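Take a look at the structures listed below.
Rule-based calculations on the coordinates, nothing more; no lab input. None of these values were measured; they are calculated from a predicted model. Cβ atoms are built from the backbone, for glycine too; each structure is taken alone.
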Structure I
Amino acid sequence: MPFYEHVFIARQDLSNTQAEGLIEHFGTVLTDNGGSVVDSEYWGVKTMAYKINKNRKGHYAFMRSDAPAPAVQEMERLMRLHDDVMRVLTIRVDEHEEGPSAQMQKRDERDSRRERR
């Protein structure tokens with residue numbers, strides 16, 4: 001099965017537990033349709049570059065999945081219909097990276113950054 005990475009932004013007026021509940025809800029949609037969630041991360045409330053639906057901030061969430069294309073399409077369809085989800089981005093990747101995402105790593109742990117002069 002192909003590998004996917006999903007990022008979605010939920011409304012800022014949700015609580016942290018409600019936002020994490022969305023991750024579980026959409027993860028069960030994938031598993032019910034024959035896929036599996038490899039990893040999921042809750043990135044917290046972040047300020048966005050521009051307003052979306054009159055919101056300046058949003059709850060960011062990240063999921064790695066191994067699922068067939070129809071399962072991913074069904075999850076995206078349900079995300080777009082859900083009132084609390086503002087944006088969805090799904091990317092197909094060749095393989096999942098080990099460890100936490102770059103967003104969750106500490107600044108000094110990121111070895112790919114170059115030094116400033």
Structure II
Amino acid sequence: MRLFRPVGKKELELIERSDFRAFPPRLPEQPIFYPVLMEKYAAEIAERWNTKDSISGYVGYVTRFEVDDAFICNYKVEQAGSRYHLEYWIPSEDLAAFNENIIGQIEVIRTFKGDKYSE
């Protein structure tokens with residue numbers, strides 16, 4: 001299954017350290033990992049939230065990746081807003097298993113920069 005994940009600059013740096021093969025562990029205040037089903041939804045989050053967030057470096061990236069169908073079917077699709085705001089809620093303790101079921105590499109497909117972005 002093809003999924004998407006909006007990330008900020010710091011999270012992308014951690015993904016890069018894994019050779020684009022894994023998402024970093026969740027922070028204590030992040031009990032779930034939420035990959036989304038639609039690129040449009042991931043782009044909305046990256047553009048509207050990450051570009052306004054200092055922790056994200058005022059930049060939002062949309063990542064795309066494949067996950068083994070047999071693994072992801074163990075989780076339920078959640079609707080987090082409008083019809084296309086569909087995401088999986090992966091408990092943080094399941095993230096290592098999720099990463100093991102990523103097929104290939106995580107790729108960056110879109111970048112959004114906010115007003116305060118600097119390199």
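Quick notes on this one:
- Which entry (I, II) yields the derived value -8500 for helix-only ellipticity at 222 nm (-39500 (n - 2.57) for each DSSP H run of 4 or more, over all residues; to 500): I
- Among I, II, which structure scores highest (criterion: mean count of other Cβ atoms within 10 Å over residues 46-53): II
- Identity of the structure behind -0.71, -1.05 (criterion: log10 I(q)/I(0) by the Debye sum over Cα atoms at q = 0.18, 0.29 Å⁻¹, for residues 14-53 alone, calculated), options I, II: II
- Each of the structures I, II was assessed by mean count of other Cβ atoms within 10 Å over residues 38-45; the largest value belongs to II.
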